[in-house]
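Participant: Pasting the structures in now, so scroll down.
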Structure P
Amino acid sequence: MENPLLQYVKFYFTQEGNTDGTTGDIEELIVEVEGLDILKDGGYIVLRTSTGWSINELEDLNYIFEQVKKVAK
């Protein structure tokens with residue numbers, strides 16, 4: 001039997017809604033890493049949100065990607 005392949009990882013982030021009230025009270029961001037063999041090929045990233053996701057600076061989004069990179073290189 002061949003080794004099993006890691007094909008899907010899901011990260012779930014939350015934060016308070018923005019001060020303009022244009023998103024949910026709690027904003028949710030789902031970051032999915034998908035691919036045929038994530039550990040070998042790295043996969044690709046899918047961003048999903050049904051509430052909106054607000055950032056003040058690009059560094060805020062970079063922080064999320066750094067968290068994902070810690071787990072799924």
Structure Q
Amino acid sequence: MTTNNYESKVTANIDNALYNKVMTHFHYGQRTIFFRKIFESLKILIDTNRFNEVTDYLYKEAELNLPSKE
């Protein structure tokens with residue numbers, strides 16, 4: 001995998017009331033850190049062959065514990 005010096009943007013459609021409720025608690029810098037940490041945790045799960053934990057969370061309503069960057 002190649003490391004790039006640019007960043008990508010994440011876009012998702014979220015219910016307006018839910019979005020406003022969550023976003024009022026985070027300023028821009030915190031939102032950026034939060035989403036980066038989520039992606040780092042997802043990478044760890046993918047790299048350790050544990051992505052099924054994510055899909056179980058998405059489709060089976062199982063709990064999901066995100067690992068911290070090592």
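Participant: With mean count of other Cβ atoms within 10 Å over residues 10-17 as the yardstick, tell me which of P, Q scores highest.
Facilitator: When mean count of other Cβ atoms within 10 Å over residues 10-17 is calculated for P, Q, structure P comes out on top.
Participant: While we're here: 2.3 is what came out when distance in nm of label points 7 Å out along Cα→Cβ at positions 34 and 50 was calculated for one structure; which of P, Q is it?
Facilitator: This figure was derived from Q.
Participant: Given a value of -7000 for helix-only ellipticity at 222 nm (-39500 (n - 2.57) for each DSSP H run of 4 or more, over all residues; to 500), calculated from one of P, Q, which structure does it belong to?
Facilitator: For helix-only ellipticity at 222 nm (-39500 (n - 2.57) for each DSSP H run of 4 or more, over all residues; to 500), the value -7000 is produced by structure P.
Participant: When mean count of other Cβ atoms within 10 Å over residues 26-33 is calculated, the result is 17.0; to which of the structures P, Q does this value belong?
Facilitator: P
Participant: Separate question: Using percent of Cα pairs over 17 Å apart as the calculated read-out, with 59 as its value, let me know the right label among P, Q.
Facilitator: Q
Values in this text are rule-based calculations from the coordinates and carry no lab data. This is a predicted model, so every value here is computed, not measured. Cβ atoms are built from the backbone, for glycine too; each structure is taken alone.
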